[in-house]
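Visitor: Next up: some structures, all given as C-alpha cells.
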Structure 1
Amino acid sequence: MKLISENLIEQAAELLDGPEENYERAIEEMRKKQPVLLSYFFTENFQVFTQGEKEYLFYLMLVIWKAITLNGEAVPPVTEQQLSQAEDDNWERLQGVKARGFHERLNVFFNNYPQEDLLAFVEDALAEEEGEEGELVTKEGREAIFICLKTAIDCLTGAAR
C-alpha cells in the first residue's frame with residue numbers, strides 16, 4: 001500500500017470532526033468492511049483503559065481507518081490471526097527496548113516503517129496528551145494505546161513485520 005500521507009490523515013480528522021453523521025458513517029463503514037478489527041477495540045484487553053482513553057483510542061482508530069480509505073486502495077478484511085500476530089510482535093519489539101522515555105521507546109518502530117506518517121500521527125496524538133491537567137491518556141496507558149493502534153495500522157496496510 002502506498003504511503004498514507006499526513007495530508008490524508010488531516011483530511012480524515014477534519015471529516016470526523018465535522019457533522020456527527022460523518023463519525024457515525026465511518027463507524028458503520030468500518031463495521032461492514034472490518035468487523036474483526038472493530039470488535040478488537042471492544043475486547044477484554046481494552047477494559048484496563050479509562051473511559052476517556054477508550055473513547056480517544058477509538059477516535060484515533062477511526063481517523064486511521066478513514067485516512068486509509070481516502071487513499072483509495074482496497075483493504076482486505078483483517079483477521080483475528082493477523083491481529084493477534086501483529087500485536088504479539090509489537091509487544092515483543094517494545095519489550096526489547098532499554099530506553100526509558102516514551103518517544104525514545106517508540107523509535108524501534110519507526111526504522112524503515114512504510115507507514116511512518118500514520119505512526120507519527122499516533123505518537124503525536126498520545127504525546128499531546130501527556131502532562132496536561134485532566135489528561136485524556138494516562139502515562140500508563142500511552143504505550144498500550146500506541147501498540148493497539150500500530151497493530152491496527154500493520155494489519156490494515158500490510159506493514160506488519
Structure 2
Amino acid sequence: MKVDRRLVAALAVPLAVASLSGLATSAGVRDWYPSLVKPSFTPPDWVFGPAWTILYIMMGIALWWVWRRQGEVPVRTPLTLFAVQLALNALWSVLFFGLRWPGAALVDILLLWVAIGLTIRAFRQVSVRAAVFMLPYWAWVTFATALNASIWVLNR
C-alpha cells in the first residue's frame with residue numbers, strides 16, 4: 001500500500017501548528033484560564049482537546065484535497081489563504097493563553113474568521129468537499145469568537 005506523502009504532510013502541518021501552540025500556551029491554560037470569569041455557555045475543558053484535534057485533522061484532509069489538484073487547477077491562492085488562516089490560528093493561542101491578552105486575541109480571531117471564510121471560498125473553486133470539510137472549523141471559530149468576546153468583557 002502506497003501512502004500519499006502529500007496527505008501525510010497535509011495532516012502534519014496543522015497538527016504541528018496545534019502542537020507548537022499547545023507548548024507555547026500550556027502555562028496559561030493551566031494557571032490563568034481557570035481563574036477567568038467565563039460565560040455560562042463555556043464548554044467543559046475536556047471538550048477542547050478532542051474538538052480541536054478533529055478539526056485540525058479535517059483541515060489537513062481539506063488541504064490535501066486542494067494540494068493534490070496542483071497542476072490541474074490553480075491552487076496558489078487557496079494554499080496561501082490556508083497558510084494565512086493557520087498562522088492567525090496559531091497567533092490567537094499565543095495572544096490569548098501565552099500573553100493573556102483576550103482583547104488582542106479577539107481582534108485576531110475576527111481576522112481568523114474572515115480568513116477561514118476566504119479559504120473556504122477559494123477551496124470551493126478547487127474542491128467542494130475540501131470547502132465542506134472546513135465548515136465545522138469555521139463554525140467552531142464562530143463559537144470561539146463569542147466565547148473570546150464574552151471572556152474579554154467579563155474580565156476587563
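Every number in this text was worked out from the coordinates using simple rules, so none of it is lab data. As the structure is a prediction and not an experimental result, all values here were calculated from the model. Cβ atoms are built from the backbone, for glycine too; each structure is taken alone.
Visitor: One of 1, 2 was used to calculate helix-only ellipticity at 222 nm (-39500 (n - 2.57) for each DSSP H run of 4 or more, over all residues; to 500), giving -21000; which? Can you show the working numbers first?
Guide: Numbers: 1: -21000; 2: -26000.
The value was obtained from structure 1.
Visitor: Between 1, 2, which one scores greatest on distance in nm of label points 7 Å out along Cα→Cβ at positions 45 and 69? Don't skip to the end; give the middle numbers.
Guide: Values: 1: 2.3; 2: 4.2.
When distance in nm of label points 7 Å out along Cα→Cβ at positions 45 and 69 is calculated for 1, 2, structure 2 comes out on top.
Visitor: So if we calculate mean count of other Cβ atoms within 10 Å over residues 29-36 for every structure here (1, 2), which label has the highest result?
Guide: For this comparison of mean count of other Cβ atoms within 10 Å over residues 29-36, the top structure is 1.
Visitor: Just checking, which of 1, 2 has the largest value of mean count of other Cβ atoms within 10 Å over residues 13-20? Before the final figure, lay out the partial values.
Guide: Details: 1: 13.5; 2: 16.9.
By mean count of other Cβ atoms within 10 Å over residues 13-20, the leading structure of 1, 2 is 2.
Visitor: Name the one structure among 1, 2 that volume of the Cα convex hull per residue in Å³, for residues 61-140 alone of 126 was derived from.
Guide: Label of the originating structure: 1.
Visitor: As an exercise: distance in nm of label points 7 Å out along Cα→Cβ at positions 85 and 117, calculated from one structure in 1, 2, equals 2.8. Which structure is it?
Guide: 1
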